[in-house]
Structure I
Amino acid sequence: MTKTKESTASFPTTRLRRLRQHPKLRDLVREHTLTANDFVLPLFIKSGNNIKNHIDAMPGNYQWSVDRIEEVLDRVVELKIPAVMLFGLPANKDEIGSDALHENGVIQQATRRAKQLHPDLLIMADLCLCEYTAHGHCGVVEKKSDGHFEIHNDKTLALLTEQAISLVKVGADVIAPSGMMDGVVTALRHGLDAAGYSHISILNYSVKYASAFYGPFREAADGAPQFGDRSTYQMDMPNAREALREAALDVEEGVDMLMVKPAGHYLDIIYRVKQQFPEIPLAAYQVSGEFSMIKAAAEKGWVNEEKVMLESLLAIKRAGADFIITYYALDAAQLIGSKDGKA
């Protein structure tokens with residue numbers, strides 16, 4: 001049987017510009033598209049009443065109290081965005097993040113309310129202690145006699161498991177641990193299964209770098225470390241092969257979905273992870289600094305915000321992300337909706 005040889009015709013027989021001559025033709029041959037179904041909107045839920053605090057470093061984003069989340073959730077559903085990811089700002093903080101664990105925690109309350117308002121909306125719960133601890137770190141801190149500190153991995157896993165169970169009890173659909181603790185998928189899977197929640201998905205922040213792009217988030221979530229930094233547990237920026245090791249460990253432990261964070265400056269990592277694990281759904285988090293830089297440049301008149309927004313999101317999708325967690329979810333979905341549902 002003769003093997004068909006791929007076309008190797010060159011100019012002038014091949015003119016690739018022929019496929020770009022008409023906008024409808026460009027649409028037909030477009031390799032990647034965005035729809036509202038590609039987005040997850042992060043939301044910051046603050047303890048208290050009648051709160052809608054604008055986040056100065058993240059224009060267009062707010063801290064919401066539970067009694068006002070209907071305003072934003074109605075918009076999410078109207079724009080056909082399938083999911084939100086919830087981050088909590090509790091009334092009280094302590095050394096172990098106790099407010100993250102009980103049934104009346106701020107995210108537990110928000111999850112109940114969201115499910116009452118929109119039962120079919122997918123609720124992803126960020127699972128971490130940094131917003132709930134007085135020290136601002138992602139786990140149990142043990143201070144050493146020499147003045148250094150360590151995040152105790154295994155004690156933190158026990159607390160995260162307790163937090164996860166409290167969240168799924170009130171309706172969370174997906175648990176998303178973000179603290180980069182070793183063995184978190186195993187701990188959560190065992191804990192959730194034992195508690196009768198074997199159907200709950202785990203979306204792990206499998207590849208989360210110790211990035212400078214998280215700055216605006218720390219204003220939004222009031223979760224900046226009070227001492228030191230997170231470089232002992234989040235990934236070192238120059239490392240790429242290590243990202244595949246992190247993802248591989250999560251796959252072995254039974255993770256349902258992987259995540260790379262940040263997204264825009266780590267497109268190579270998104271690509272590598274997707275190539276290595278094509279069968280595992282992959283999320284990418286377009287983080288606060290990425291969002292705010294576009295916003296700031298647009299406010300200066302230096303870039304066209306709509307075009308740069310869509311270009312940044314398409315780049316993440318093209319690199320291999322199956323869905324994108326982004327503060328641009330509402331704006332992008334609205335714009336895409338005005339363009340017959342895809343961009």
Structure II
Amino acid sequence: MKRIVFYSAFILITIIVETVNWICLLLDELIFASYRRIKIKSPLFIIGMPRSGTTFLFNIMGADKDRFTSIKLWEILFAPSIIQKFLLISIFKIDKKLNGILFRKLKKWDKRLFAPYEKIHRISFFNIEEDEFILIHILASALMVFIFPRIKKIESLTKFDEDVSSRRKKRIMSFYKKCVQKHIYVFGMNKIYLSKSPSHASKILSLKETFIDCKFIYMLRIPEQTISSAIGMYKVYNKIFHSQAKLQRLINGTVILADYMYDYPLRKVESWNTASSTIIKFEDIIKCLDDIIIKLYEQFHYELSDNFRKIIIDQRKKSVAYKSPHQHSASMYGLDSNDIHSRYRLIYSQFYKFQP
């Protein structure tokens with residue numbers, strides 16, 4: 001019954017929101033057609049296996065507001081068009097003059113709404129978020145697999161470069177590019193677009209074809225920790241979306257995903273020029289965050305401001321002292337550590353100097 005209620009409400013709300021969104025998107029083509037002339041210069045994409053630290057790095061680099069701009073969740077879901085962005089910005093400005101009455105109420109509602117996600121990922125309409133969600137507007141987000149796990153056309157999106165037809169790829173990437181252009185038109189004409197999404201790892205070639213001078217950061221984390229953490233995350237999603245998938249199916253699906261994520265995108269990043277791609281180990285960035293960021297900025301020829309330098313030094317102290325409340329172990333899900341070490345022996349031997 002809960003599943004029926006959830007999907008009925010989801011479909012109804014989606015129809016209403018998307019009707020408004022698409023009217024505004026079409027009006028953009030008449031009123032703000034000049035957005036299409038915007039050149040997106042050297043966008044930066046953070047990718048990797050889910051639970052590998054992509055969000056951590058995304059939030060750190062997103063704090064360099066003088067250099068980067070990223071989409072927030074409210075913009076992704078309710079303001080993909082330029083018209084909606086300007087309208088909501090105007091409402092926020094008026095509300096600020098009224099002592100933020102509306103904003104305070106929205107923040108309380110926001111906190112209650114996303115409370116179920118706190119165990120896996122801090123979400124808020126007012127935070128920067130992975131822009132894979134923007135593709136929901138054309139039913140082309142790989143994240144929809146959690147809501148509709150058995151639809152092949154959605155499942156194919158998880159291996160975008162390999163399994164999606166050329167015609168469909170072109171349509172999806174064209175829409176994605178337009179959404180980025182619209183964001184830059186309003187929020188960052190002279191800034192670098194910063195994106196984070198594990199799902200982008202499956203479309204790494206398509207992104208490179210769409211944004212010729214783009215850059216990639218592949219976040220790498222020990223497979224055993226990443227796999228067990230990802231299974232825990234999918235258990236929470238399973239409950240939230242009432243998908244009723246059995247635990248063993250989640251475990252098998254996560255291992256299959258890891259096989260792909262530790263192979264295809266990693267090989268691509270390794271083979272490309274260091275001026276446009278790099279691999280960062282999660283364990284390294286936790287231990288010496290400021291050193292890693294400084295080296296990254298040097299590699300990509302970014303200027304490190306004094307203000308951002310202070311931010312990363314302060315964040316390093318926090319990350320070193322931080323202890324996760326979650327204990328991730330493969331054995332929790334009936335997986336054997338030795339089997340994982342053997343399965344991903346190239347990762348362990350090449351990046352962690354461990355011989356199974």
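Figure out for me which of the structures I, II the number 18.1 belongs to, where Kirkwood radius over Cα pairs in Å, for residues 162-313 alone was derived from the coordinates. It was calculated from structure II. Tell me which of I, II gives -17000 when you compute helix-only ellipticity at 222 nm (-39500 (n - 2.57) for each DSSP H run of 4 or more, over all residues; to 500). It was calculated from structure II. Just checking, which of I, II has the largest value of distance in nm of label points 7 Å out along Cα→Cβ at positions 98 and 234? Across I, II, distance in nm of label points 7 Å out along Cα→Cβ at positions 98 and 234 peaks for II.
To which of I, II does the computed value 5.7 (distance in nm of label points 7 Å out along Cα→Cβ at positions 34 and 330) belong? Only structure II yields this read-out.
If you line up I, II by relative contact order in percent (Cα under 8 Å, 6 or more apart), the top spot, with the largest value, goes to II.
Quick check: -0.41, -0.66, -0.98 is what I get for log10 I(q)/I(0) by the Debye sum over Cα atoms at q = 0.08, 0.10, 0.12 Å⁻¹, calculated from one of I, II. Which structure matches? Structure II accounts for this read-out. If you line up I, II by distance in nm of label points 7 Å out along Cα→Cβ at positions 90 and 290, the top spot, with the largest value, goes to II.
No value in this document is a laboratory result; all are computed from the given coordinates. As the structure is a prediction and not an experimental result, all values here were calculated from the model. Cβ atoms are built from the backbone, for glycine too; each structure is taken alone.
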